Structure I
């Protein structure tokens, strides 16, 4: 595949707009919006070919061209990866409101080349929440959307305060300047993208909120069409407050009161208080890193520790797969995963998801098995799990026991997970990050406050607090607790000859609920084991299992592959699997070090850089 030239991307209008003469100073950043908000011909489940990108100095990959452009301009002005992430997230709050925003939470994995830090901005349950939050009047867990829509599901938002603290620790440009792109776009307007229009057309609950209805729909109650210029002066005012006063503008004072009122006065009320908002604190955690054998060499894969299950599940899947015949298997002549390889992958996935349901939850409330989350990634344990894989499907795997003492939790029943957006950035100063950010379900709790949507993150807890026999579930609702996540921001490093951590090799991640784990694992395996570029790996059909049926992206696999999996005893479901992968990898192109970027053709993302 011929390598694209630096800064090659499909949107020429945006490319021209980002080559700014006034962005040379590292001490001052002035955002210049594109002359016209670009539209990509891509809906929620459509496919638009992406060229793949190659850059020399820096790169930013995000889910919307306007957000990528804001991050690019920050990097061009001498800002670093954290600076760019702040700008990207604020713009995403405006242009991709269905997926993430200032009313939600995020996990950010940051490398400075010397230090690796996991910044946890996950939402928390209000102090008054109890484990019966999602138990209905009949004593049973309520239907999912009965829990989602309204104030009941809203967790204390953490994205802005987390970014503020990360910027305080690592940022280079002034905080207030990084908010300006989103403020200008909110005031001047942006064109509704095909994806946003498609999501609105398929949405049933959002119009029930009068504030959201007035913003997202016309007077006749029809969602705004593609290309409609949408302005958000209320959000611009909120962002001006955040630019001036930081996270306190969101979590204290009149805006905090507006959030509490929205949550508590709904017909399906929550229990959030002003104290919950004011007292929210992000956590600075140690990343979860493990070695992975890939294509004859060992790399170090680093991800987010609990309360996210992403890094553990990905590490288990790839670690188990490495100890099966699947480790040596390559794609078929058409470049597709073979039925034999898919069998080994989905069996490894069943085993990993069984452990995920049994053990993983907020580490401030739940002890890890054998005293360490790394027990779930111990090579000897993974070898014992791999030994359970045979010629026929396990169908439903049972959790393992990595330690001598059995943990007294019941497995969490499977429950829907949605939403989310991913950002990957490498800068010219040796920093890199992977950040996955969310309001959970599309349009969150369907509650709009001052121009932004509130999350429904509490529905990531188990609705049932105990099993039928009364055994507690690790991921049940508890006050102040962070719900378990599948978000998997990932950084991969080479290993030095002495076994120490070497240079950055890759940044990646995806939205997609529980399937984030499979989307990210697919991309890692494609790049590390099959030698694909990030764009080629992202383009691979999606697949996986959450410890039930084998899931295949519809219309992407030949009937013979589907039938071969069924003959191995698997129930196969072909379905829409709309990932939103972003990835950047380091490579030598014609002897020259380059950053290769990829964005998911299933969504609207692009990569920019110099």
Structure II
């Protein structure tokens, strides 16, 4: 795993600027650095050596030096592609570098090369003869790719923070993204918190030539259920697909470990991988600590488990550093825990396997049960449901009211993803400058429209694959692993696995009582039933309890009264939200945390820097 950055410019001091940009992301690649500059471009690479430790240095060139590439990721089918390219007459200079496959693949197939790749990747190829920069991001968005385009300035990188070192970068805050963030708890879509900085979305390529930027999608996920096969058939196929994917994801010239929580995804992964070491984190407070599950399971499969228990003090102390590494604010409380497990794993290995993607592929979130519960209510005339929901939204929170609010609207109107934190009414109360028309459904509705006629679970999965998974799950996986110079691999998020998962009927994904039905059954062939059937909890983080402790509430209150807080929010509304939570009148912890994390992030990027 590596870090890449670069820019186009005719400046004479490109090498100095590029060095500073590379230094800003040195944590992504502490094993080496390389750069290329000419009269038009500057390309930089920071290397974490995993494959071809001696021969895989970057930037890498093709035979005649016309093409130059910088690459972050792993191509798991590079050996098959290499054989195909050699048969077509290409000569390779390295013994087993997946990076070189990108160069020869681009020579042979051009833009279509990306459709042949199996892996996680973000790369940039400079064609000196044509003066063209070709960039691409992997099918599911496992690896990040940001770009800045304003006037004549164009720059790209694995992390936005590298842009801050370029004198042509005009750092400006994007207020519209704050409004979306308060609903999603992450920065959704292609826009970012920085004006003119965009994310290259998953399964997209980008070309820069003569100052013009072209972006295009090269692949899109789709679900097409095969109703002819039995549950046992799917179990067998899932088992085979996961064994093959885990084996492909284990290929490395360094030791590979595995993360292990108490859930089925990481347990199944660790069992199939046959690694020697697993890594787990929990919390010092016993009621929030599940490390004993992981330790017992590790004994069961005969591997050593390394467990670390996070104290409240270090969790809070590391929040600024964590939000700095995120590039954009992320209010998922589990992201901080992920920082610590990556930190502990990095002390012993350079690569770890993790279970991201299983929920989106196989139907694992508890919200996917909702279409099967109290389904009769959906037959109540919509105008009546809307009226009941409007009343329920204004009442003090009690059990069941949230259901009435949610089900007052059709799924396509209300579902923006796994988290729908704040509605527009709430945001108007909090924000000093509310922007009409900036709605979360502006991102989710087009995705729902693409799945018209399909069942509700499939429509939610399709949406989560392209919003929640990319903006939250994969963002924190990449940024927290790279913050600790650790490569994280995700065997569930594999093209071959998806080709199987997309055909599983909804009745084998979720029902009123279960999630990931077929996948759990497949896992039971390798792990104990009590582990395979364990209810999905997410990662239990005691933030709710901490925010009812005056010690930590005081930290938040101080942030709520900073100049930045006054710039964006009605501070009296923030105080009221915190006071209600402290007194136990309302459970506001997620909303409080979302605002607080934004202020921590803003302090890192717009106050300190």
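Every number here is computed from the coordinates shown, using simple stated rules; none is lab data. Keep in mind it's a predicted model, so treat the numbers as computed, not measured. Cβ atoms are built from the backbone, for glycine too; each structure is taken alone.
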* To do: Taking FRET efficiency 1/(1 + (r/R0)^6) of positions 416 and 544 (r between Cβ atoms, R0 = 25 Å, to 0.05) as the quantity of interest, name the structure among I, II where it is greatest.
  => I
* Which structure, out of I, II, was FRET efficiency 1/(1 + (r/R0)^6) of positions 96 and 352 (r between Cβ atoms, R0 = 35 Å, to 0.05) derived from, given a value of 0.75? -> I
* Asked: Given a computed value of 23 for relative contact order in percent (Cα under 8 Å, 6 or more apart), which structure among I, II does it belong to?
  -> I
* Asked: Ranked by FRET efficiency 1/(1 + (r/R0)^6) of positions 80 and 600 (r between Cβ atoms, R0 = 30 Å, to 0.05), which of I, II sits at the highest value?
  -> I
* Structure fact -> FRET efficiency 1/(1 + (r/R0)^6) of positions 184 and 464 (r between Cβ atoms, R0 = 41 Å, to 0.05): greatest across I, II for structure II
* Structure fact -> Working back from -9000 (helix-only ellipticity at 222 nm (-39500 (n - 2.57) for each DSSP H run of 4 or more, over all residues; to 500), computed), options I, II, answer is structure I
